[in-house]
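What follows is a set of structures for review.
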Structure P
Amino acid sequence: MTEQLKSFLLKYNMHFEQIDLDATTKEFAAQMQSGNDGDVKSMLMIPTYVGIDGSVPRNKPVIVLDAGGTNFRAATVCFDDKGTPVISNFSKQPMPGTKGELSREEFFDTIAGFIAPFDKISDTVGFCFSFPTEILPNCDGRLINFNKEVKVRDMAGQVLGEGINASLKKMGCGEKHFVIINDTVATMLGGIAAFPDKDFDSYIGFILGTGTNTCYVEQCNRIGKLPEFNEGTMAVNMETGGFDGFIQGDIDKRFDATTANCGDHVFEKMISGAYQGSVICMTVKQAAEDGLLSDECAKKVQEVEDFTMRQIDEFCMEPKGDNFIASLAVTKEDTDTIYDIVDASFERAARMVCVNLGAIMVHTGTGKDASRPVCVSAEGTTFYKSVLFRPKLDRYVKEYLNEKLGIYCEFVKAEDATLIGSAVAGLLN
């Protein structure tokens, strides 16, 4: 990076070194405990009432459902004698409410219809439900609202398991025990199931894709807002996308002002796939205005509406290749400047994710033995497919978490994590 570009990034508070690792790790951990005690700052710290204590039962089938923005998946899962999950009766169909508006009764009847063929197989349903939902002490969930273009009338405030059970009863099926979790918790539990013989100190679920979120295992006696739960452990859905402790750059703020939820989920808007391309594009445009690009390149850049993450990845793989962003550069210096801006954005993202994960381990006091690291079960296209991100995160983990803080984690990817995690949730709760 040239001194000119470094000065530019510092001027607009967009330089990765302006993210103070020590200070933000402490602030992140402090906000975790504050949220657990009921004084929410910027992370909701939602109790899931899902515990992970005990061993997953062998040869006991459970019904699993996975409701996302596009698809609805259903199956049964059973862990064999070796603890290996076996998925059976798998089916996939469009998410109810995405192919036309449904009534509340039609929605519940549709889901009950997916469960009915498994009625005699199990009385428990592990349900990964990726929409805003309040989890209840009995592990059922009360829908806050639908998003992602799912349209169902009169669903706000409805308890999912209760409604589905009413539809199952009409069909002559038995009542089911529902364990509702979100995709982050399912990812974490899927990691637990994928490595039953590995000795991990604790577990974290981390998603960095279109958005970002994290969950972890908390001691119940540290969740002050749930005084009735003082034994064992519980998964906590942190909603980390809302964390406000990182310094927002001027261009971050400018982009945030263009979004529908301005001022909300500011961390998510700095690092996740739905937003990072736009922030990088605005940064490149500002560099053009400030004279860091050739006149001809600057003119081409100002005509661009936005960058997609796919375009950014293509450019990172071949900065001088046949791709959209590479075509904007006129001189070698243009190419280097644009590349360095992209590189600095991923460097900053890796720095912030390191804080996110490190703060959890600092808060829980886990991962202090290199032979018993914390298992980080990770999902998301930005985490796995961004060309520049992962090597940078690995370096920060080594240099900051391992060498400076003396804490250790291991990243794992579990196949069919949401289905397997939903099965674990159902069998242990």
Structure Q
Amino acid sequence: MDCFLLGYLDGVADRLADKITSLELASKTGLDFIAENGICGLMYPISEGVAPESDTAVISILGYDPHKCYTGRGPLEALGANVKFKEGLEVAFRANFATVDSRSLRIIDRRVGRSLRTEEAKELAKAIDGLKLSYDSYVKVKATVGHRAVVVIGSKRYKLSPMVENSDPAYGRKGLISVAIKGYEPFVRRVRPLDESFEAKITAELVNEFTMKIIEILDNHPVNVKRRSKGLLQANIVLLRDAGNTLPKVTPLHEKYNANFAFLAEMPVELGIGRAFGAHVEEVPLPTGDPEKDYKVRLEKTLKLLEKYDIVYVHLKGPDEPGHDGNIEIKKKKIEEIDKYFVKPFLERMGENIAVMVTADHATPPTVKAHTGDPVPVALMCPGLEPDSVRKFTEKECARGKLGTIEHGWELLPKILEIIRAVT
């Protein structure tokens, strides 16, 4: 084997229990070709029943147990967005601009209807960046993509702690790991400390103070005044989650696998994971709305990376958002675009001695409109590997595959590389 492509289709899976899934509806001859000419299975990205966020799922699928090395999504988002923070002193958060009723704090939309342009978010971020809080504290805010942002809270007098709840009610915390909550109450959560430390107590106070202070600023901001005049949702609050105050300390990918590793991604969290785990990181432009153009850029960069690196990780976002929005037709369309403009052209142009694995970081079923703890399909195609009986890249078909069900995502990559080495 010359090199190995890891393809991760963000949120592509649905539930095994669904009457019909997005992958079953989609026409995807490229993905099906990989399944038919390889071996398949299912995988729980972290563990059965755990509905992971993308960051913990990606870390797990790279072969690291997030229970042992995860330090919160906030630091990874900060690293990916080039936001500096003082490790061990300041706390970084993943953030969403959102729409709330400013009196009741009832959440109208956690993502501003996905209509907030990055340029608008940057203007809003400028208005609250540098905000002063109690305890001689301060806030750094940077908008990243669309409604997404990074928030760093620090104090000139005290160390702060990441052991606080999320103000975003859609995610709960188990230690430093956030998990999606089904059926959450749509109100901004008043954040509480997760331990008895003074640092956690004042950090929770600062998050709550930040939340209340910015509502009036954002309500009256010209960006939101203009959005209201157009009948658009206003971005009048920032929901915080996934606090962390340090980056993961792990064996770098190239040492762990004795192979040169490259990442190709567009979102800050995946870029941050690549940097934190010691990979070469290749950033691609955000989607333009023209899938043929967008996937051509990703394809060309992927092929060039495969000329230089032993293992190339490619993260493609398309299917996740329509899963969150409950739109199975759009999710089906996004899968078909990936297949038509990336997978099939890649299969036509890849070298003879390349192994390919395709999977997902988590399931995002339109029937649930959130990440779930369901298993995701896995397909591995490799020279010299005898295919199993699977013919389609779907949840139910892959359940019949030779790989069986992998109980923890961190077991996947070591297992796959062992299989590849045995046949090459």
> For which of P, Q does helix-only ellipticity at 222 nm (-39500 (n - 2.57) for each DSSP H run of 4 or more, over all residues; to 500), calculated from the coordinates, equal -9500?
Replying inline: Q
> Taking Rg and Dmax of the Cα atoms in Å from the coordinates of each of P, Q, which one would give 22.9, 72?
Replying inline: P
>> If you rank structures P, Q by relative contact order in percent (Cα under 8 Å, 6 or more apart), which sits at the top with the largest value?
In response: Q
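Coordinate-derived values only; no laboratory data. If you're wondering where the values come from, they're calculated on a predicted model, not measured in any experiment.
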